[in-house]
1. Comparing I, II, III, where is distance in nm of label points 7 Å out along Cα→Cβ at positions 28 and 148 highest?
2. Compute Rg/Rh (Cα atoms, Kirkwood Rh) for each of I, II, III and report the one that scores greatest.
Structure I
Amino acid sequence: MSDYQQIKVESSPGRLDIILNSPPVNILNIAMMEEISDAVNDAATDTSLCALVFRAEGKHFSAGADVGEHQEDKVAEMINSFGRMFRRISEVGAVTVAVVQGSALGGGCELATFCDIVLASDQAKFGQPEIQLGVFPPVAVVTFPILIGRNRAIELLTTGKIIGAVEAERIGLINHVFPAGEFDEKVSSFIGSLTSLSAVAISLTKKSLDLSMYLPVMEGLRQADRCYVEELMSTDDAHEGLAAFLEKRKAVWKNM
C-alpha cells in the first residue's frame, strides 16, 4: 500500500476500504482527491474484489471540496482532480459502497451518492449547498436527475436544501438507513453479503448494467466540468459567493 497522508486503506478478503482521514469534516482538498484516485486505481486491478467501501474517520463523512481551492489560480486543477476521482471510481468492477455517518455535503454528497450503494446512519444528512456560494455541483448536476428525477434534482440543487437520511432514502438518493446504535453491525452484515459472492460475476453484472448509461454519464460529467471552469468561474457572482464564504459575510449578488 502507498504511504497516504489524507486517507487510510484497509484490505480484507473480497473488500477494500478507502477511509477519508482528515476529521472532523474530511474536506476533499486536491491532495486527498489525488490519493483517493490512486487508491481506486490500485483497487481496479484487483480481480478478487467484490466491494470497494468509502467511509470516513470522525463524526462526519465529508463537508465537501475545499472552498479555498475554488480560487482562480487553483480551480482548474481542483476540478481536474475532482473529475479524475469520479472517473476512476466509475471504472471499478467491484460494487462501490459509501458508508455515511453525520454530514455528507457538497463534494462529500457527490462522492457518496456516486457509489453504487449508499448505507447511512439515521443521523446522516445529505445536501448540495453550493448554490449558496454562487456555484453548482458538477457531478450532482449529472447524477441526481438519474437517481431522483429532474424535478427533485432541480429543487435540491437550486435551493441547497439539506435533507435527512430517511428523506434521502424515500426519494431514492440512497439505498438503506440503519439506526445509529446498530449501524456498524448492519453495515458489516450488508457488505458481508457482497463479499461472499463471485467477484467476476459482480463485475460483469455491473458492466452489463452500465452499458446503457456509462457513456452519457461520462459525457455529461465532461460537459459539466467544462461549464464550471469556462463559464461559471468567469462570472462575478461565483467569485463573490466564494469570497463571501471565506470572509464570513453575506454575498452581494450582481447576477452576472
Structure II
Amino acid sequence: MPEGLEAAIYADAASELVGHVVTSIEVDDRCTDSNELSIVVGQRVQSVRRHGKRVALVLDGDQLELFFGMTGRVIINDVAPIGALEYGPSSERPEWDRLKLTTDVGSLRVNDPRRWARFTLNPDWSTLGVDFLSDAHQLDDVLERHRRRTAAVKSVLLDQRVIAGLGNMLVDEVLFMAGIDPCRTFASLSADERRQLSPHISEVVTRLGELGGSHTGVLSPEVRASLPACPIDGAPLSRVKVSGRTTIFCSLHQR
C-alpha cells in the first residue's frame, strides 16, 4: 500500500475539501457497502486526519477512512497529487474509481485498478504505534521499548504497532543509510545502533518527502529491479525476502 509519505501527500491534498459539504458519494460495492456510507451526505468536512498510512475525513458526526490498498491513488478535483505508485499504473481509468465523493466545491476520488481500496466509518486507530513523522525522542523511546524483540530489524520497523507509516521502501532506505543488515534480529542491535535509527528515519522521510515520495530514494524502483553496484561501496546489491517482503540491501556496508 502507499507508505506514510504518500498518505501525508494525500491528506494534504484532501484538505482542499475542508469546510465544504458532501453533496454525494458513489462507492464500488465490491469494495465497501455504499448504503453504509450514504450517511456522510450532508455532512461538512471539518478536517483531514492522518496517522501513519491511515487517512480519514473528519465530518460533522462521523469519520470516513480512506484505505488505498497497494495501488489506490487519491485524485482531488481531477488532479492526482502523486503521478504513479511503484506497484500501480501511472494512468487512471473511470472504471477504476472505487469511491467518488463530491462536495459543493469539488470532488475526491480513489482510483484503484486492483479493487483493494476500502472505506470505513469511524475507524479505530488505537493499535497504531507512534507516527513516523514524530520527533527523534519519541522514535528513540518506542524503539528502546522493543529492544528485546527477536524478529528481524526490518520486521520490527515495518510493524505498524511500533512505528506507523514506515513501509517497505522507506525501511530499506533507512537501513541502507544506517548501515544495518535488515535480516539481523532487533535484539542484536547495540544501544548505539538503535540510537542511529531515529535520525536516519527523520533524514530519509524528510529527503524523500521533498523529492516526492517513498519511490525517490537511493533504492529507487529502478535500482530495486536492476541491482546495480552499491553507490556507497561498489559491492553488488542483494535481494532477499524478509517477512515476505522484497528487501534490497548491501551485504558489505550493512552489517
Structure III
Amino acid sequence: MLLRIKIVVALAICFIGGGGAVAAEPVKIGMITTLSTKAGYLGEEIRDGFRLAIEQGGGKLGGIDVDLLVEDDGRKPERGKEIAERYIKSENVKIITGIVFSNVAMAVVPKVVRDGVFYISPNAGPSQLAGSGCHENYFNVAWQNDNLHEVTGEFVTDQGYSNVYLLAPNYPAGKDSLAGFKRYYKGNISGEVYTKLGQSDYAAELAALRAAKPDAVFFFLPGGMGINFLKQYSQAGLIAEIPVFGP
C-alpha cells in the first residue's frame, strides 16, 4: 500500500507543480487522521508510513519538496471538517489524506474535492464515494468498504453456513461491510445488529446473539472495538460454540 500511496501522491504533486517543474516552495500535504481514542494506533500507522515515504524520498515526493501537516480528528466528523477548512484556507494545502473512519471521510471528502483539492484515501472507502459519486480529485489506494466483505460472504456460503448473525457499528463503513457480506452470502440472516461506534461493552449484544442460535457470526468492528468484542465473545464461551468470521 505504501508504494501505491507514493505513486498517487507523486502524480498529484506533479500535476500541482506543473508537470514536474520544481516548485518554489514545498507542496503542503494535510493529514487528518485518528491519533486519539482507542483507535489511535490506526492513525499512528498511517502517519508513520507516510512519513517513511517522505524520508525515503529525501524529503521529496515526485521530485518535489513536501511539507506534511498532521492533526488528530479524534474520530469526530465535525473536527475533521474544521481541520480540512483550515488546511485549505489558511495553509494553502493542495493534497489531503489520512482519514481512518468513514463517517469522518463522508464529512470531509465531498467538499474538499469540490474545492479543487486532491484527497487520497489510505483507509476509509465509503461506497458513496465510488461509482456515480466518485470525483476526479478523489483517489483511494486502499479499498472500497463493501468489497472486502463480499469475499467473506461468499466464503461463508461455500463453507455451508446457512444461518448467520451480523454485527457492525452504526456508521458508513459498518453499513457497507454488512451490505457487502449480504451481497454474496446466500443463507439466512438470523440477526443484523448495529452497535454504537466506539462501543466497548458487548454483553447485551452477546446475549441476543446467543438467543438467536446462529450457526456462524460475521462482524466488522475496527480497532479496539473488535479486540473487545472478541475477548468478550471468548469469555462468554461462544468461541467454542459458534464460529466467528471477520475481515
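No lab work stands behind these numbers, since they all come straight from the coordinates. Everything numeric in this text was worked out from a predicted model, so none of it was measured. Cβ atoms are built from the backbone, for glycine too; each structure is taken alone.
1. II
2. For this comparison of Rg/Rh (Cα atoms, Kirkwood Rh), the top structure is III.
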